[in-house]
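Some structures are shown below for you to check.
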Structure P
Amino acid sequence: MQEITITVPNAPDVKLTGKHLGNASSERPNVKFWTELDAYLTKGGKYVVVTRGVPRYSSGKEKVQVEVFEDKDELVEFIGTGSLAMRLYSEMGIDSISID
């Protein structure tokens, strides 16, 4: 476990003790804006997902959203089953997800 600080533009930083589980990015050449997902597990057992809207050029503004989930099922319900989500699940070592 490590101390992790998540910087959120124009808002207080988010600090947690935990571990980084994985990252997924939709970045491609010639795209002006893409999404990055990072997942963490806190020492208390909660999941944290950071969604970043990343601009290619410095004139754009990064957008950051931090969400906290009680368990993996809540995380899956929030992120869904799109290609970026599936890449994140793979990074996290999640082999299968349940959809009700």
Structure Q
Amino acid sequence: MSGRTQASLDSAPADADIAICYHGHNSAYTNDGNTVKDADVFGGLRWADCNGIGIDCFWMSGGGKLGENIFQYWGDDGPDNLAFVKRNDNCEYHPDDKIIYCHN
């Protein structure tokens, strides 16, 4: 899954902070949660097949109007469900809260 995550970051704009791939219920692929999906802070959302498992991959940034963005998930964060590649230190992974928080 990490190869798909790196590919998402490689195809993202230069100001993207992180690329994330996740298998399961999440705020990127649904309208649940607080992920800001404005074009300047979120993009590249696509479904990918990873060894027979469907994953959602995308990039996001903490900039934009609000200055922050949050990816939420409601399932397991094991290595076969969650992968991310950070371009900088603007994003923080909080596994106990099941979020990745990005800020300016």
Computing distance in nm of label points 7 Å out along Cα→Cβ at positions 9 and 89 for each of P, Q, the value 3.1 comes from structure P
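Of the structures P, Q, report the one carrying the highest value of distance in nm of label points 7 Å out along Cα→Cβ at positions 25 and 49. It would help to have the intermediate numbers written out before the result.
On the way: P: 2.0; Q: 2.7.
Answer by largest value of distance in nm of label points 7 Å out along Cα→Cβ at positions 25 and 49: Q.
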Matching task: 5.7 is the computed value of mean projected area of the Cα convex hull in nm². Pick the structure from P, Q.
Q
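Name the one structure among P, Q that relative contact order in percent (Cα under 8 Å, 6 or more apart) of 22 was derived from.
On the way: P: 22; Q: 34.
It was calculated from structure P.
Quick check on the output: -2500 is helix-only ellipticity at 222 nm (-39500 (n - 2.57) for each DSSP H run of 4 or more, over all residues; to 500), derived from one of P, Q. Which one produced it? List each step's numbers first, then the result.
Details: P: -5000; Q: -2500.
Considering all the candidates, the number was obtained from Q.
If distance in nm of label points 7 Å out along Cα→Cβ at positions 17 and 81 is calculated from each of P, Q, which structure is the one that comes out at 2.4?
Source structure for this number: Q.
Rule-based calculations on the coordinates, nothing more; no lab input. Computed from a predicted model, the values in this text were never measured in an experiment. Cβ atoms are built from the backbone, for glycine too; each structure is taken alone.
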